[in-house]
Each structure stands twice: as structure tokens, then as C-alpha cells.
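Engineer: In the part that follows, the structures are each spelled out as C-alpha cells.
Values in this text are rule-based calculations from the coordinates and carry no lab data. Here the structure is a predicted model, which means the values were calculated and not measured. Cβ atoms are built from the backbone, for glycine too; each structure is taken alone.
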Structure I
Amino acid sequence: MTDLLTVARVLLAHGYSVIPIRTDGSKAPALPTWKRHTTERTTEVDLVGWFGGDDPHDLGVVQSAVSGGAELTEIEGRAAGRLGDFKAPADDTGLGDLWTLVTQGWVEMSPSRGFHFHYRVTGMNVPGNLKLPRGADTLVLAETRGEGGQVAVAQSRHHATGRPWTRLIGGPATAPVLPEL
């Protein structure tokens with residue numbers, strides 16, 4: 001396991017604005033003024049203060065223009081077993097190559113056993129957070145984190161399930177950049 005300060009530095013070096021998140025399992029930012037980091041990049045001094053101690057916070061990445069157009073799509077754990085069902089509609093609508101690009105770049109598993117697909121968008125503003133399809137029980141199956149949002153990333157370990165976030169494929173250096181459609 002790589003220490004949090006090292007991971008935070010790698011994220012920063014790849015253009016992501018990093019913030020500390022609480023260790024109470026809530027995934028909420030640990031900064032009362034965290035929204036300023038949606039427009040102001042995190043600094044090395046910030047990282048050392050947040051992640052350099054003996055009991056550092058967990059890692060959050062701001063999703064927005066300040067992070068180079070970062071956006072994330074999450075397939076919720078309750079829908080993770082149906083991940084293969086998303087490929088056919090993507091192929092049918094001419095977006096199969098895009099689906100492949102997103103699912104083979106930077107992928108993490110959430111503590112609830114869902115999938116986080118990290119990518120960047122260009123040629124447009126990053127949209128805000130969106131809740132996507134819902135199941136027959138009205139529970140959300142997928143959602144995005146975009147402008148004004150943040151997401152916990154691997155090496156974070158405090159979640160209500162007791163499980164950490166886990167990197168499955170790639171990392172900040174391999175996050176795909178989606179072409180303008």
C-alpha cells in the first residue's frame with residue numbers, strides 16, 4: 001500500500017486538484033471551505049498538511065475544470081453485476097468505442113463493490129453531478145461526478161462497509177480523454 005501523501009502528489013502531478021475527505025465513512029470533504037478547490041488548484045503545501053501526518057485524511061479528487069476536465073461515472077455496487085449489459089446499448093448507439101475507452105483507462109472499485117470510471121472531457125464544460133438510470137425499485141444504478149463534485153479515490157480506507165477503495169486498472173496517468181462528440 002502506497003502512503004497517501006505519495007498518491008496525492010501523483011494525482012497533483014497529473015493535474016488533479018486533491019482534497020482531504022473525512023475518515024468517518026461519510027466521504028464528505030474534511031474542509032469547510034473545500035468548494036474553493038473547485039476553482040483553485042491544490043498546492044504541495046496543502047498536500048503535506050493534509051496527508052503528511054501520522055493519521056492523515058482520506059483522498060478526494062475534485063471533478064471539474066480545475067482538474068483538467070475530470071469527470072467520473074460510477075456504476076453502483078447494486079448494478080455492478082450488470083456491467084456487461086451496458087456494452088450492448090453503447091454499441092447499438094455508436095458509442096461502443098467510447099465505452100471501451102472509458103472502461104480500460106483508470107478504473108477503481110468502490111467499497112460497495114461498484115466501479116468508478118475516471119476520465120477527462122475536452123471541448124466543453126464538465127457537467128454537474130447526474131444520477132443516471134434507476135432500477136425498477138427506483139434505486140440509482142449509475143451516476144456521474146462532475147463540476148462542483150468530488151470523489152474518494154484508492155488508498156482511501158474509511159467507509160461504512162469497512163472496505164477501502166481499490167485501484168483495478170491504470171491510474172491518473174491513464175485516465176482517458178474523451179473526444180468532443
Structure II
Amino acid sequence: MIKIGVIVGSTRPGRKALDVANWVMEIAKLRGDAGFELVDIADFNLPLLDEPVPPSQGKYSKEHTKRWAAKIAGFDGFVFVTPEYNHGTSAALKNAIDFLYAEWNNKAAGFVSYGSAGGVRAVEVLRLIMGELQVADVRAQVMLSLFSDFENYTAFKPAERHTQSVEAMLDQVVSWSRALQSVRKP
């Protein structure tokens with residue numbers, strides 16, 4: 001069965017990413033076409049990239065990197081839950097992505113974003129990064145507004161219509177993840 005990691009893309013105190021990721025997981029767990037696992041980058045305590053050798057070499061020397069690599073390598077695809085900070089993704093998510101290379105290759109990714117403009121600019125940044133990592137990013141995405149999907153900008157209360165957006169994005173991530181299995185080395 002295809003295995004999809006739902007990555008919580010913020011470590012900031014008071015973050016909304018964990019609430020959003022848990023909501024995605026609730027929807028995903030009702031599906032029977034893939035297994036889904038929540039992956040919180042905060043649990044890995046990754047410092048600012050501290051590996052002396054570029055990730056493309058696959059010569060990880062730090063235990064935190066090896067643990068992170070082992071977790072990411074086990075997935076066929078990903079859903080990145082990202083806030084938008086200053087027209088981009090969070091530094092914590094970018095840093096976590098940059099630690100690895102081959103573990104991301106030839107897999108699929110979808111995006112759930114939130115911010116004052118729905119987080120769309122954060123996703124545009126992530127799409128560029130995914131291209132370099134040889135990750136097939138899907139077209140469907142989920143865009144949540146701080147104005148209408150968060151009560152008083154804090155309590156996550158998504159509009160019902162977003163459930164369909166999550167389903168459409170997951171349909172594409174699962175399909176592409178399955179298709180890319182033949183491309184990945186055994």
C-alpha cells in the first residue's frame with residue numbers, strides 16, 4: 001500500500017500547522033487507497049543545516065539527520081502543511097527539506113497552505129524546491145485563509161468546502177505516488 005507522510009511544516013510556538021495537519025489526517029484516514037502518517041518536524045529537533053557534506057552525496061554524519069532520513073525514505077509521497085511567512089514557506093520546513101536529497105526523489109507531493117492570502121506564495125516557493133528534488137508536485141492544493149478559516153485568527157475552523165479540496169489533492173498525490181513507484185530504485 002502507498003504510504004503518504006503528512007508533514008507539519010512549522011515549529012513556531014502557537015503554530016497552526018499541527019491543527020491543520022490533524023484535520024488533513026482525519027480526512028485521509030477515511031480513505032482506503034493509502035496509509036497516512038503525521039510527521040511533525042518539531043519532533044526531529046533539526047538544527048540549522050549542520051551536515052558538512054551536501055545532501056546529494058548521501059553521507060549523513062549526524063544522528064538527527066540519519067533519523068530524519070530514515071523517516072522520509074519510508075514514504076511514497078507527501079502532503080506538506082505550510083504557513084506562509086513573508087511570501088514564503090517557514091524556515092523550519094525549508095531547513096528540514098534541505099537536510100536530505102535522495103529520500104525525496106521520485107515521489108509525489110501535495111500542499112495544504114494557510115495565511116492571509118491562503119498561503120499560495122509559500123506553495124509557489126515549495127513547488128520550485130520540489131522540482132530540484134525530483135518530486136512531482138500535484139496541481140490540486142488546499143488554500144486556507146486566516147480571515148475565514150480561523151476564528152479570531154487563532155482557532156482553526158475550516159469551511160466545509162475545503163474537505164473537497166483535500167480529497168482532490170489526496171487523489172492526485174496517491175495516484176502520482178503509485179505511478180512513481182516504477183521509477184524509484186528498489
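Engineer: Starting from the value 27: which structure in I, II was relative contact order in percent (Cα under 8 Å, 6 or more apart) calculated from?
Structural biologist: Computing relative contact order in percent (Cα under 8 Å, 6 or more apart) on every structure in I, II gives 27 only for I.
Engineer: Now for a separate question. Given that semi-axes √(5λ) of the Cα gyration tensor in Å, for residues 103-150 alone, derived from a single structure, equals 24, 9, 7, which label among I, II identifies that structure?
Structural biologist: II
Engineer: For FRET efficiency 1/(1 + (r/R0)^6) of positions 23 and 119 (r between Cβ atoms, R0 = 25 Å, to 0.05), the calculated result is 0.35, so let me know which of I, II that is.
Structural biologist: On the way: I: 0.35; II: 0.95.
Among I, II, the structure yielding 0.35 for FRET efficiency 1/(1 + (r/R0)^6) of positions 23 and 119 (r between Cβ atoms, R0 = 25 Å, to 0.05) is I.
Engineer: Work out which structure the value -11000 belongs to, where helix-only ellipticity at 222 nm (-39500 (n - 2.57) for each DSSP H run of 4 or more, over all residues; to 500) was derived from one of I, II.
Structural biologist: II
Engineer: When Cα Rg over 2.2 N^0.38 Å, for residues 47-86 alone is calculated for each of the structures I, II, which structure yields the highest value? Walk me through the numbers on the way to the answer.
Structural biologist: On the way: I: 1.77; II: 1.41.
Top value of Cα Rg over 2.2 N^0.38 Å, for residues 47-86 alone, among I, II, belongs to structure I.
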